[in-house]
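Read-outs: derived from the displayed coordinates by stated rules, not from any lab. Predicted model only: the values in this text are computed from it and were never measured. Cβ atoms are built from the backbone, for glycine too; each structure is taken alone.
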Structure 1
Amino acid sequence: MQNPKKNPEGQSRRDFIKNAAIASSFMIVPRHVLGGVGFISPSDQLNLAAIGAGGKGASDIRNASVNGRERVAALCDVDFSGSAKASVERFPDAKRYADFREMLDKEKDIDAVTISTPDHVHGPAAKYAMERGKHVYVQKPMTHNIKEARMLTEMARSQKVVTQMGNQGGSNELLKLVQKWVDEDKIGKISKVEVWTNRPVWPQGGAFPKPNPSAKPDALNWDLWLGPSPEIPYTPELHPFSWRGWWNYGTGALGDVGCHLIDIPFRTLGLHYPTDAECSVGSVYSGMWTPDYHPDGCPASSFISLNFAATPKSKSPINMTWMDGGIKPAHPDIIPADQEIGGGANGVLIIGDKGIIATNINDSSPLMPKLYLNDGTQEFGPQTEENIEPEYGHQRKWVDACKAGFGSEEHKGLTSSFDYAGPMTETVLMGNLAIRSYMLRRENSRGQMEFYGRKKLLWDGDKLLITNFEDANQFVGRTYREGWEM
């Protein structure tokens, strides 16, 4: 059965289906009579497409299809010889494309897309899809930079499309226990949050890898992989994973897991844009006295400090610190010395004047929420999680909201629609803005190189502006290769 692209009045296929169902409601015929038990009419299926069909993209489109309940109409990937082969095997009838722009222009019946590319393509792909009225599910971080996040947040509202960022831990039911402890004032006045990770777990902090065009896989479209980034020869160490450590493509440790870890306090304390950002980074010495300098890449480790104004949930200003590269906070006295804090390698401490809430990362790891009070009281949530469906149903809930429509209860119930995920992503990426500002240097009057951006950066979130150091504002957005502008 072919799905009509437009009815004569110009309605969308989904609106036409809904109106037709209402008009014919007097004919009460159970669907299983027409198509058998479990039959789903093609007109009731969402037409899905994947932009990035390998790696995380394979599980995103698989989970969005809800075990075949929805139709996967097309797959887009720059290299179908790699991990994207799994998606081709799972959805053999889906049309295949290398360029998402061609796919979206040709496949008019696509309703919604999952976007699971490297970070630098998230924004351009989501914008192109939303401009054409497609609902979008975008992997974390939502965008490569702060300006893109604000643009997509506003566009989702104006285009009236249903959105979700791929920080699946936001749908973890155990977050409600952490929220309950905060709402019940268990730990009292909260003023401090500490967040840490063992990332990066890929090469980072050294010199940019050397290109080797002769090593490029025949099936890889390298130009499309580069997307909005400057044109360079094929560089094997970037694709398919270690692009994360280079600013032209990735967003470092913060982009990789910040949207999972920072999500926990940002959500439970109702935080908004930070008021300022400050950082320091670890130095690597290949020789004596002078640290290596690689501003095109993320550092091997960093320490970020962000401050937030009081909110109705936090009731007081909050200082949040972020540590990566294996740096961890000190072990609080009220947590027994023989117990790990948080999840060990990754974790969050929400610190109040009556106690501490400790959790692991919330992605697909056991959240392990723990409450420690100054009077010695301890309360632990479940140490294991029984997940009824993959990734807490994060993709399935987005699909259900797409079918229910923009502004529906299903849409309002999403845990990471862009109305939430946009400001949270901006907060995560503010840490990267601080890192890149910290690495700015220039020659002084004595002929010496000086780092002139190592200061607390004051942020006007509403205006997308660092107010006390103009040179830092170059990192709010980015420069795009011709043809990929946003």
Structure 2
Amino acid sequence: MKLPILSLLLLALPSPALLRAEPLLAGVAKVEITHPDHPAKENPPFVKALVLSQGGTHAVIVAVDAVAIAEIGSIQDPYLARVRTVLQRTLGIPPEALLVNASHCHALVAPDIAERTVRAVTQAWESRVPVRAGTGTGHEDGIMENRRLKLKSGREADVRHAYPMPPDDEVAAVGPVDPEIGLLRLDRLDDGRPLAAIFQFACHPIMGVPDGSNGADLSGYAAETIEANLGDGTATALFLQGCGGDINPVLYKSVDLPRDAKPLGVRLGLSALAGLRAIETRADAPLAVANETLTLARADHAPRLAEMKKEIDALAASLKGTTLNFETFLPLYVKYHLNSDYPSEVAGRYLQDELLDRTDWKSLDASNRAAMDAYLQNLRTMEELTRRQINRNLLARHQARRAEVGETVTAEVAALRVGDFRLVTFPAELTVEIGLGLKERSPHPLTFVSGYTNGYLYYAPTAEQAKNRGGAQEDSDCLLAPEWQGLFEAAALRLLSAE
């Protein structure tokens, strides 16, 4: 049977789906944001912007080398609102299309950070070209460690410079890390050269450099490594912080090595490069961005503050008098650990006492050991007092803020899709277990979770971790009631499932 000519023509036309397909456009730019009074010797901080467009859909990813988006550090409100307002007025970019992620490095950035951010986005917008996109992962497990220590008492502590670590004999286990590096690569459609790369990873970039100078820390070194070695060296690499709330750089508290982020950053960059080079990009990469704003309850810390006051008072009351001070304790401690059998004199003096049926040296040793034990117990108590007092101060600050501004806070949850790459964000320092759990439950295999985005709500531990209020910074520097976790995870999964 012959088909009508009209039918033949219709069969020759592309399908409606192909007719609707729009090319993915991307533009990228970076602007240095080093504070003029605090120059960086190397590895300067940047604000980097990646603009994606597909038809009438736009997404703007901004990666800024700073500790947070407002609240703490150099960037203050209304930074995010100002940037969104200007971009909407000048480029027509809707506010919900903008995702700003802070690396959480402790760089000191320029006062005109909002203007420099707008400049980076504008340059990226004006340089958009058709691209191919590809998603993948890298693996790195040697540059970070979970800073939460599970104690034999059932409590948890964390590793900070603000207070000592708990004694080794009190530590039972450590928490998990997430070795996955989330990767998105964008290649120019015309000649295949890499244009931009996103690498997402969970780790506090707070290692610094030996001389303490300003800089973008390990994530900055990682970006430099990628940019110098991906393709022809013209691509821009954007680092997105993941769920690094309880993840420190490895050997963060070491007193035997200089604090140097460069080796860790270069290693992260090389691990990301291995994954980026294995990615195959393609032109059919759907773009979508969606947002939800949650209203979350602030935690009422009053009961725990009262409990901690009693705990601190009890610790202070437990301090006992001791005959030693540090000057006398330290040489005794060394002597008694060099030779536990004959610590105070040569062996012959002890043996002479035994021959004469005397206990002079052994009695001295018993007295010294008791004095050292008392002194060490006081040291442990004072270290615990320090941890409790500092963490109680964090709780008290959030309790005062609750009384000042009210019992709820808003939090923006965003979801981004670029082809197979899925990203969901939250404006707080998410602990690693949040990210691991959401990735396991996501309907998409290449899902990545980033805190530190579009605002800053301090730490966001799991509901289980929040039972440890006062024991670790993640639980104490937290303004959210434990119910936040379920509300966020439900919103994240809704946004991921809606695509």
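35, 24, 16 is what came out when semi-axes √(5λ) of the Cα gyration tensor in Å, for residues 133-380 alone was calculated for one structure; which of 1, 2 is it?
Value 35, 24, 16 for semi-axes √(5λ) of the Cα gyration tensor in Å, for residues 133-380 alone corresponds to 1 out of 1, 2.
Given a value of 3.9 for distance in nm of label points 7 Å out along Cα→Cβ at positions 93 and 469, calculated from one of 1, 2, which structure does it belong to?
Only one of 1, 2 returns 3.9 for distance in nm of label points 7 Å out along Cα→Cβ at positions 93 and 469, namely 2.
Where is mean count of other Cβ atoms within 10 Å over residues 101-108 largest, in which of 1, 2?
2
Any idea which of 1, 2 comes out highest on mean projected area of the Cα convex hull in nm², for residues 285-396 alone?
2
Assign the value 46, calculated as percent of Cα pairs over 31 Å apart, to the correct structure from 1, 2.
1
Given that FRET efficiency 1/(1 + (r/R0)^6) of positions 277 and 357 (r between Cβ atoms, R0 = 30 Å, to 0.05), derived from a single structure, equals 0.00, which label among 1, 2 identifies that structure?
Label of the source structure: 2.
Upon calculation of helix-only ellipticity at 222 nm (-39500 (n - 2.57) for each DSSP H run of 4 or more, over all residues; to 500) from the atomic coordinates, which of the structures 1, 2 produces -12000?
Structure of origin is 2.
Given a value of 4.7 for distance in nm of label points 7 Å out along Cα→Cβ at positions 405 and 453, point me to the structure among 1, 2 it was derived from.
Traced to structure 1.
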